[in-house]
1. So mean count of other Cβ atoms within 10 Å over residues 85-92, computed for just one structure, reads 27.2; which one of I, II, III is that?
2. Could you tell me which structure in I, II, III was used to calculate FRET efficiency 1/(1 + (r/R0)^6) of positions 21 and 53 (r between Cβ atoms, R0 = 30 Å, to 0.05) as 0.75?
3. semi-axes √(5λ) of the Cα gyration tensor in Å was computed and gave 36, 23, 16; which structure, I, II, III, did it come from?
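Since every read-out is calculated from the coordinates, none of them should be taken as a lab result. Because the structure is a prediction, the values reported are computed rather than measured. Cβ atoms are built from the backbone, for glycine too; each structure is taken alone.
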Structure I
Amino acid sequence: MRAFGLQIIKLISLIRYYKPGNGLKIFLNFLFSNGPFITIKSAVFKNEITLRKDQSDPYIFDQVFTEQQYDFPHPDPSSVKWIIDAGANIGLAAVYFSEKFPDAKIISIEPDINNFTLLKKNTSAYPNVIHIHGALWHKNEQLKIFNTEQKSAGYMMAPAEAANDGFVQAYTIAGLVAQFSIERISILKIDIEGSEKEVFEFNSDEWLPVTQCIITELHDNLKPGTSQVFFREMSKYPWMTYLKGENIICIKN
């Protein structure tokens, strides 16, 4: 009975946000999917969205589109020009931001090659999305995924002991700002399974001054002390803060 009730809530939410025709179609795509994938075909999206049933993809889709966890009252949507999407997974946040901020360029960074392949597929009709196979980190070095037994939304990164077929290149926020000549980071979305601790702990003064909005999840359960580091560095600047689902959303006053 509880599962049935949750499905009704999902349907109502999709209809609320995407109108009856689109909302019902998305819901039916989930309900009547066969095989290992769910294919979302809807006028809401510029291309088909592919989800893997055996990964966290359906859950993340619900977070992004059914629960609208990235929706917040932005004071000036027209000013959003550059979005960094770290921990881009299969591109669902990038699609959401593309629809919400169509004039923005979105740098989507994802370390897992299977996620990255699906990221490119799910954003194939969104030319404003820039794909980077790599991981956000506090310095440029080679990293590896060390907990591959987890589902792909929960992968964690660590320095690679030596270059090998499984290594991933690390990117810093300051490096991306320089590479793409970004004057201001309109939105920095960080969902990187604990690596936010290092990102905020080291050299955050290089990029926090030019960052207008931060959306992040904190993973003290994975790396104790993460929240302490985050709030210490964030306290140096004036922010308005919202809580939305699993996200902390901070916008500079």
Structure II
Amino acid sequence: MRGRTSRNKGFTLLEVVIALAVFAFLIGGLLGFLPWSLEGVSKVREQDTAYGLVDGVQIELERMGFTLVEAGTNRLTGFYSPFDEPREAPVELELLLVARREGGLVSFEQVVEKAELTFLNGTQLEEGVVVEEFEKKMGGLVYFNLLESEFDEVPISLFKNESHAENYPFSTRWIPQEERYFLIKCSQFPLGHRHEHHPSNGFLGLQVDIQWPYKLPDPSSDKGFRRVPFKYRNHFRLPMAITR
């Protein structure tokens, strides 16, 4: 009988080249998704931080007190006139709080007039026209930034507070401009809403909009930061209330 011989047949050069090409194609596709994956993780982390700011917002609003928050979010007028129905005020106010990127501390930044989207999407550094004080129909003036004390002007907000950034206890609430990553915008509910505010209410219902990024470091700016336009921000909205 003629003996049989067996031969182990290996891969040809063409097969190896094709296999390497397919492998490189798959790896290239997977690596292309890597930046998206990292960005997705970052977005989830920042969203979790935004959710975690809720308690800090409540604490800061309570610290500020009912009168200051009520005046700083004013949007209606005519409550005290027996001849006039409540109506939308000519200028609606919004109260701004801020927090760092890592969350934690929430601090009162300032009160501004509500701005149009064309303004919010611009390149200016402020979120709106800054309001220094508000005169209530009953109760006199409410100051938003500096309160004149017996010894000195006591800062209430972060606006005009730069000179107190290193002075205790004001330094405990200080957040540098370029680190104000989260913006917490508080406003009252509109006229006709079931949570519409009235001075006789024992509580004040608020619309809270947590936005990010708000401000970012910018070495090219003489201020050291830039404000991110509204259209590029993420949002987390929720209702909130404080009591008298």
Structure III
Amino acid sequence: MSNTAPVILQVLPALHGGGVERSTIEMTQAIARAGGIPLVASAGGRLVRAIERAGGEHVMLPLSSKNPWRIWRNAGKLAALIRERQVRIVHARSRAPAWSAWLACRRTGAIFVTTCHGIYGESVPFKHVYNRVMARGARVIANSAYMARHIVDRYGIPPERLRVIPRGLDPTVFDPDGVAPDRMARLAQGWRLPDGVPTIMLPGRISALKGQDVVLRALAQMRHKEAVCARGSNT
């Protein structure tokens, strides 16, 4: 490839909000800072601007679709993008985009890498085959030791292809001293928080894995302490 700077393409369904999306933004910023060229392909969303602010370029593709015909067509579009932009690595973060990316990498010779962000359900038999694409990467990234053990046990990949990279965070983003008082007032008003009452914050989507039920059970036991609980976006 003629580019001296590596071109790295991340693929995910959309950019509306969530942990996968936040990881994509952070990786985009890291690639740009390291001198690479970050591309992101998705069906779009409100965080496209965040990708651009992080130094990346967004390519609009209907990668959120699980329709087999659409996945096949997306593979062709990704292959064309890989050839046009001389993409060296394709990093897939979700199953439907991963299938398109895997097919595109087979056609072009680009390196296919995946990150497993969570446990995938297998309520019907074909789901195991569908999920297995996330274990096909030349490198498979797990976001925790627990996730790594699950990948090895469920999909039998050799340990040398597996990497554990726990999710990090920038503590300055969560520094209370860095939050303007007027912003806190707007949030409190928008969330209808009462004055003078402690607020328990649980960022993240509503899911059994996120533990909202644990928080509610804990609140029920706080008979001698008044508090409110708020769920906020982690984006």
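1. On the way: I: 27.2; II: 12.1; III: 21.5.
So the calculation was done on I.
2. Working: I: 0.75; II: 0.05; III: 1.00.
Traced to structure I.
3. Details: I: 29, 22, 18; II: 57, 22, 16; III: 36, 23, 16.
Matching structure: III.
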